[in-house]
Structures are given as structure tokens and as C-alpha cells.
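Some structures are shown below for you to check.
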Structure I
Amino acid sequence: MRNAHAVAQVRAAESELMALLPEGALMQRAAAGLASACASLLAAVYGSRVVVLAGSGDNGGDALYAGARLAARGARVTAIAAGSRVHQGGTAALRGAGGRLLEAADRGADAAITAADLIIDGLLGIGGRGGLREPAASLAAAAQRARARVVAVDLPSGIDADTGEVAGAAVQADVTITFGTWKPGLLIDPGASHAGVTELVDIGLAPYLGRPAAAAPQAADIAAWLPRPSAESDKYRRGVLGIVAGSDRFTGAPTLAVGGAIRGGAGMVRLVSAEHAVAVVREHWPEALITVIDPARTGAQVIDDAGRVQAWAAGPGMGTGEDAAGLLGAVLATSLPVLVDADGITVLAAHRGLLARDAPTLLTPHAGELARLLGADRADVEAHRLRFVTQAAAELGCTVLLKGSTTVIASPDAGREVLVNPTGTSWLATAGSGDVLTGLAGSLLAQGLEPQHAAVTAAYLHGIAARLAAEGAPIGASDIIGSLAAATRTVTQAPG
């Protein structure tokens, strides 16, 4: 698990550790790790041209001390001060090792950035808030134009460490070297997209950090959560998922959801859908048990007719009218775990009272659907993903999986960390991919996973399957289904 801690937690841990260490020892640990990582990115340290963009705080100090270590190995290091103050100890170390210091306004500053082989971003640390101001903003822009790799110190300057929000100009890094623990802003977009490849340097903070604010599971975590059948398993013990999806107008959604559920390991899938949609599903998934919606019967009667299940997934292509609301209400009136997606979330936006239930509930909206549910603006949701997903979970009393460039999952339990899915590909932005995720996550609920683990496990496998299917080329949602078995093997057979 990549555990990430909030700034306040990091500061408290640093204070505890520094009280036990000689003055400056913690900064030297960070600088040593940073210098080692930078050296590994250079074809040769000796003779290479390194530029340090130095702010006034400890982040600038880390960068300057790392620059001094590189200069001592023969690199030509130029530090460019972003303000009137720089870290005195770091500056002295750099000059003592043969490096030089320029101010941002000096004539040679732009030329040094243009000619650099490596640029170290030490402008702002984890305490920075808001976008970069001048001259830091211009230095960040010059670094982005340069041919050199950009290495961010702890996190790219201009990124909110706690949320990943970007409120203005920010550094676009190729590599980020973070210290002690991951920061939530390195896991969650848009900040994650600014970080590039991220490497953690251990400086001894772990014993003092406490519970993480966010975490990104790795293959071993997913493998540990995945249900596995035993010798005594049968189709009922494997988990029976009920799916309410599709309509006479939308016939593909239930086919994709059923496929995701079957390849997700459900022992049986019971589909409730309209007659025309049912005909399509039977062609693709003859193993599904089907109940055709009778308009003359109430939603509760239709759901009762479907038979016994261990969990429900509802929403894809089911429509948003009163009949759909009746079906969704009947599903939510059960005492079983329920996943709601797509049209189901639109129905909930008009019937919030349906969520007044004690049983586990998982919502899987994209930003537009969550905006409708909360009465917010879609652009705000996309810019402030962590804020809105945690707000929704607390306000609605549900686990919420917010889909997008970063998939973020929040629990209504305020004491639990937010989970962030690290897999996926931009090729997932295709019609029907969310329907596959609905079936996959629903199947894991039916197999007994609690909602947050079901959500992140499904998202992880969904992302791996998309990568395997795409291999750099366009895919359709049905291709994801075809790669789910391979994705599962990738996780369960991963070393360690």
C-alpha cells in the first residue's frame, strides 16, 4: 500500500523525529536521497549541468544541499533564487562545493535553465498553497520549456500536498522524489499528473506518522482482498449478484454489466431488464438468469420475482422515469449491499430519500453525475476531487467511488483513509466502460467484500484489463471484459 499523510501529520512526525536527531540531520537525509536519485538520472554526474530552482524554505534547502553533493562529484551546479531569501546553510554548502548562485532576474538565469541537463524544483514545499507567484511562476515555465528532466523535491511546486489541487501556475515534473511518506496530492489528479514518476525516500518518519489520510493499493493488496473459491464452493457460495440495468432503448448496458459480473467471479448473475435488452444479453451471456420487467407489476414485485441474491447493482441504461425510480427504490428497500451507477444516480438526485438505509451502499458516479447529486458544478468537482468525494460520502452516508483521471473512493466512516486507484489508461474513456465496472464491483460485493474494498479492487482490475486490452490502441468496453481474467491473473501471480 502506498500510504499518504496530510501535511499536518508530516509536520508533527518531523518535529518528533528532529527532537531525537542532531540539528540538520533530517535535511541531510533528504538531500542525500535526492542527490542519489538525481545522479541516477544523469548520463554522467561529472561535467553535467544542473540547475537548482531554490525557494526560501526547507524545500529549497533540501535542493541546495543536494546540489552541493552533485557539485562535489563534478557537476556544474547553478542555483537560481526565486526570492530575496535562500536557505543559508544550503547556499554555503553549494558555494563551498564549487556551485554558484544567481537571482531570477540575472541575465544568466534563463541561459542556465535552457542549457541544463537536469533541473531540480525546490521552489515550494508541502506547506505551499495556491499557484506559484512571480518570479517562481516564470521559472517553472522556463523549466517546462527546457530540454532537461525536471525533478521535483517532495512534490511539484504549486500543487496542494493535501488534495492534489492546482490553483494556478505549477511545476510539471518528470520525476518527483518525496520524503518520508507519500502525500495525497501525489496520488490524486490534477496534482498526480504533475508529479511524473514518483519515488519515496525513507528518512525515518514511519514510526511517527499514524493513520494515513489516503492510500493507493498495490497488486499484493488487491490479491489479498480478492475472493477465491474453495473446494466446497458452489455457485451460491461464490456470490449471487442481482443486476437491474437496461431498457428497450438501452440494450447494451446490461450486456456489459453482466459480463463484468461474470468475469468478476460471481457464481451467478440474475438480471432484471426490459424485453428487448434481455434478448441481447441472452445472445452474449446464456449463463445469466433473467427476469423480464412486467410494466403491470410494481417495482417491489419485479424485484421479488428475480430470486435470491447476495447483493444488487442497479442503474446502467435503466432510464430515469418513475418506473425506474420504483425499481431502484425496491432494490434500496432491501437489506442487502447495493451498488448504484449511471441512470440510478440521476434518479437518486431527484429522490435522495431512497438512500435512507442501513445496509452498505456504493455509488459509482463520474464528475457530472456527482455534481447532479450534490447540486454542484462539474468543473468544481473535477478540480476538487478529494473534497467532493469525501463530502458526498459523509453527506449521503454511502461509500462513493468517483470515476475519472484519478478514481477516488471515500467511505462514510470519517476515520478511514480515502483509497486511490493507481491503474488505468486514457483509453478507458469509452462508452460502456463504466457499465463493466458496475458489474465487476457488484460481483465483489456479492462475494462478501465490504464496499470500499470492492470498489477499489474493481477499479484496479478494470484499469489493468484496459491496459492489457489497449496496448496503446483504441478499445471498446467489451474488450475490457475480455481482458478481466488476464488482469486477475496479473494480480494474483504478481511476485511478493
Structure II
Amino acid sequence: MPESDLILLALDDEQILQLFERALIAASYRVAIAPDRISLDKTMQETSPALLIISERFSDNSGLDLSRVLLERFPSLPVLLFATPESEELLKNAIRMGISDCLFPPLRPGAISQSVEAALKKAQRMGDWTRREVRRTTASLEQRVNELQKLETILNHIEDGVIILDSQEKLLLVNPAARRAFNIGEENLIGKNVAEIISNPDLLGIISLGVSSSLKYNEINFDDKRVYSAQYSDIPGIGKALTLQNITYLKQIEQMKNDFVSTVSHDLRSPLTAILGYIELLDRVGPINPQQKDFILRVQTSVQSITALINDLLELGRIEAGISGQADTVPMDAALDYALDSMQLQITKKNIKVHMDLPPKVPLIYGNPVQIRQLLDNLLGNAVKYSPDGGVIKLSIDIDGGQLVFRVSDKGPGIPLADQPHIFEKFYRASNVPAKVTGSGLGLAIVKSIVDAHHGRIWVDSILGKGSTFVVVLPLLKTGDLSMIKDQKSN
């Protein structure tokens, strides 16, 4: 048979104490009596009673004050306050403090046991609810801990580096891959400023530019020729995150491919030049009939096409290798006029209308004049090539802060959405290019390399069947650029 609940009585009045004791024993409760404050504290500590009944004045102390102190130590303990006479204000204060109920005379044994039973049941319900909430919260915390452990395991074993900073650029997390990339030991780095730990200028530049950078992916170069692709992200409420991927092997493969193409292209140019020379001499060594002349013209056209392709490959190789020649101030409006003049024959032949929207005064940019001209020639040439007869080409220049924004729009066939991410790749041509439109697929790759070499951006907005708009963003000339130009010319 289970042991009955223990009720602790802290009552000064002897008659009241006997009344409560008899009523509780009759209701099968066990009773403990605390005659003074010291014994009350001792009994509470040693016996852990199920309920406390305390008088309004006990051992020269306020029953309310003693109850508040005890409830701070034992918040789940149900307390009944006996007071005389009945007071509504006392009842409000007691309930506000957390006391279960107040008992006022006259009292009957049945009413005492009913009040005790009600308080115990209420405490039990509260205890059941608390245990359920503890179990639910504990299960949720365990699940989160498991998820965090899994995340930690993933971050520790992936090959990509991960660096997380707070809003003050202090380190919150550096996974082992990032530590290896920057040769950081196993010391605790949490809370330290990233600039104190990592001195790589590329990484610090990415962090300082943050979301203001126009590039979503950046490259981090190391003295030992390693190259990492870095992606920067802002994390609301936390700070910043950088993910790093080692692309050294891709750079090496790309360099090998470029070296091969450059070598082959260079070696082919000499024999092709010789072929063209001999073709031009054929009619000097004897008569040529019309059919032979047509064959010679076809050969000459094919060799010229191959020579143009080789020249494009060599030019692309020079740009990618950083052999850009001497930089100077470039008036973009004048360069655009030259490009239009060179394309005037094709524009007139196709009866194309050109609309230009330029500001009254176009600021200078800093770059290689020859490459800027190549950029304009290729973009304008594409617009003319893909525009229908009688079409319209729109050219515009806008100034946005410290940048020049050049747009060239046509009403050609447009570029399929699936092709748009690849159109700046070498030898890539859109799937809907008309058969009669020839090309090597290198023009836009050259344009992209020139834009990259000038620290700019390029993208395309195109709708299938409605045309395309190529947008080029280049930095304007700065004061420091003028100093560099003067130094170059003086040397």
C-alpha cells in the first residue's frame, strides 16, 4: 500500500493546530509539525512535505513573507495560508505570490481535507504538465544537439573551406579545410579579428567589399600557385560567410589547354600565310580558266577564315595571359564612332537603323584602347550580323556612380535561356544561330576576357524571338590612373 502524503503544519495557535492535525489524520494523511522557524526550515529540508499549511503569523514572522521565501526555494510546493479574520486583500496578495489557497475560520474537518486534496491535485497536474514540457523540451534540445553534431561532422570532413564571421569581422567558425588552406594551426580562433589571423590580400579584399562587390565568385591566389574560388554571402543576424573551393587543378588544365592552343595557332599561321602567297601567284605562272579561278577563290576564302580564327585564338591567349599593351585614357564615345564607321558598309547593306543615346559629355575610362576597340567591334558586329534586314540597333552609354554602362541592343532571333550561361565560353554558339550566319564562337569569349582584364562586368538580357541586349560595365578613369599614365609615358 503506497505511503500517504506528508502535510507540514506551521501553526501558532494550539487549538487550530489540533483541529488541522485531527482532520488530516482522519483523512489518512501523515502530519509533521513545525513549532518555530528553525524547525520549519529543518523539516522542509529533511522530509520534503507534499503540502505546507502556515498561519498568517508564525513564530513572530509574517506567514506571507515566509511563504515567499519557501516558494523561491521550493517552487513546486503547494502552500495553504490560514488567516483570521477573512481578508479579500490578503487573499489577492497570497494568490499573486503563488500560494495555492487561503483558509479562514470557521473551519470544519471536511473543509480542511477538501482544501488539502484540491491543492495536492492542482500541484500534481502542474507537476505532470511540467514533466511533459521538460520531456518535450529535452527531446527538442537533444534533436538540435544531434543536428549540430551532424553539421559539425560535415563541416569538419568536407573538402571545401568554410569561414563564418560576425558583423564585426570576428571569427565564429573556421573549418579544418579553411585552416589547411591558410596554414592556420589548431589554436582557438573564435572571437579574433580575421585580419589578425589571415593576411591574404585577396580574402581581405573580398571581405571588405562584401555585397557591394559586383562579382558573386572571386578567386584567392597564394604564393605557392594555389588558386581557390571564393563565394561571399551575408547571413542576416549573424554576419558573413565565405566558402572556398580549391580550383588549382582546373587552372592548371586551363593553362595547359591555352598553351597548346596558342602553340598550335602560332605554328599554323606561317604555313597558312605561305598558302595565301602561293595562291596569289598562281595567275602569274600561266592562264587560269574560270572554273579554276572559282576553286582558287574558295581556297583563298577558307584559308582567310582559318587565319582569322587563329588570329582570334592568339589574341585571346594574349589577353588571358595579361599581355594587354600600354593602358591609356579611352574616350568611349569616340571609340564607338570609330567602330560604327568600320561597320558602316554592313549596316548600309542590311538597311539597319542605328539609334544612339549618349550623355552630353562621356567621362574617360582607363584601359587598352586597342582592346576597347575590339570589344566594341565584336559587340556591334554581332548586333549587325544577327539583326534582320531593316532592323534597329540601339546603342547607349550611362554613368552610374564611378562606372560607365554601355548597352547594345538588337532585334535579332534572341538567345535561348539554356544557352545564355554559356555564350561567353570559347567556341560556343547558340543553338538557334541561322545556318547562313558564320562565326567561330570566339568573339564573345574575347569580349569577356577584355572586360575581365579591365575589372568590369558583362551580361546579356535576351528574349527568344525578340532580340538581345549586351550590357558592359567598366570603371571610369580615376586620379590614380592619370598618375600611372604619366609615369608610363615618362619612362
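Each value in this text was obtained by applying a stated rule to the coordinates, not by laboratory testing. Model, not experiment: these values are computed from the prediction. Cβ atoms are built from the backbone, for glycine too; each structure is taken alone.
Between structures I, II, where is mean count of other Cβ atoms within 10 Å over residues 148-155 highest? Please report the intermediate quantities before stating the final value.
Details: I: 26.9; II: 11.4.
Once mean count of other Cβ atoms within 10 Å over residues 148-155 is worked out for each structure, I has the highest.
Going by relative contact order in percent (Cα under 8 Å, 6 or more apart), which of structures I, II comes out largest?
Details: I: 12; II: 8.
Across I, II, relative contact order in percent (Cα under 8 Å, 6 or more apart) peaks for I.
Distance in nm of label points 7 Å out along Cα→Cβ at positions 108 and 468 was computed and gave 5.6; which structure, I, II, did it come from? Before the final figure, lay out each step's value.
Working: I: 5.6; II: 9.8.
Answer for the origin of the read-out: I.
Which of I, II yields 0.00 for FRET efficiency 1/(1 + (r/R0)^6) of positions 76 and 380 (r between Cβ atoms, R0 = 41 Å, to 0.05), as computed? Please report the intermediate quantities before stating the final value.
Details: I: 0.35; II: 0.00.
Computing FRET efficiency 1/(1 + (r/R0)^6) of positions 76 and 380 (r between Cβ atoms, R0 = 41 Å, to 0.05) on every structure in I, II gives 0.00 only for II.
From I, II, which structure was Rg/Rh (Cα atoms, Kirkwood Rh) = 1.07 calculated on? Write down the numbers at each step before the final one.
On the way: I: 1.07; II: 1.37.
Clearly, the read-out refers to I.
Given a computed value of -13000 for helix-only ellipticity at 222 nm (-39500 (n - 2.57) for each DSSP H run of 4 or more, over all residues; to 500), which structure among I, II does it belong to?
Working: I: -13000; II: -16000.
This figure was derived from I.
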